[in-house]
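*Asks:* Just below sit the structures, each encoded as structure tokens.
Where a number appears in this text, it was derived from the coordinates with a stated rule and is not lab data. Here the structure is a predicted model, which means the values were calculated and not measured. Cβ atoms are built from the backbone, for glycine too; each structure is taken alone.
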Structure P
């Protein structure tokens, strides 16, 4: 199940795999991905994939976030005990990647 959200600078698409009816998780992921606009001022699109794996009982919630900015793509994939934990870890990773990319663009 895929839902799309569009903000003024960020377009976010949320996909759930192997589960459904997690509106609160979808909203949380959408808001977290929209917050990445603080780290990159230009237009961007995000694709958040939330997956539930049955083979690992402890860290079975997986979040994968792909961020597309002009001429570059960033990807973070993390697992955790909850979707929120996995999304937060992905957002931290992507914020570091976007900051580094922004610094490289400034130095050119």
Structure Q
């Protein structure tokens, strides 16, 4: 199996085992749900920086996406474990709202 296919299969497996939707992962990584979907379909491949963001959001090491027999993580509520990611998400949403308000 190619590294690309391994990455896609492990990303999907780890994300699902973590109980995180594509939308939640996109929010935690500060990207669009469409982008996460295109990665999982194999249409696009993420940068190293995005792989690091995805790994942090899923509480795994980046190299685990490339292992033949990647272990599925224990299902944990992500927001209880990573308050710093939740903080970044909230600040990002506030920033978006602030920019919209400034337009008016």
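*Asks:* Could you tell me which structure in P, Q was used to calculate helix-only ellipticity at 222 nm (-39500 (n - 2.57) for each DSSP H run of 4 or more, over all residues; to 500) as -11500? It would help to have the intermediate numbers written out before the result.
*Replies:* On the way: P: -11500; Q: -19000.
Here the read-out was taken from P.
*Asks:* Identify the structure, out of P, Q, from whose coordinates Cα extents along the principal axes in Å was calculated to give 46, 25, 18.
*Replies:* P
*Asks:* Of structures P, Q, which gives 16.2 when mean count of other Cβ atoms within 10 Å over residues 28-35 is computed from the coordinates?
*Replies:* It was calculated from structure Q.
*Asks:* Using relative contact order in percent (Cα under 8 Å, 6 or more apart) as the calculated read-out, with 34 as its value, let me know the right label among P, Q.
*Replies:* Q
*Asks:* Here's something else I'd like to know. For which of the structures P, Q does the calculation of FRET efficiency 1/(1 + (r/R0)^6) of positions 68 and 92 (r between Cβ atoms, R0 = 30 Å, to 0.05) return 0.30? Intermediate results must be reported in sequence, preceding the final value.
*Replies:* Working: P: 0.95; Q: 0.30.
Considering all the candidates, the number was obtained from Q.
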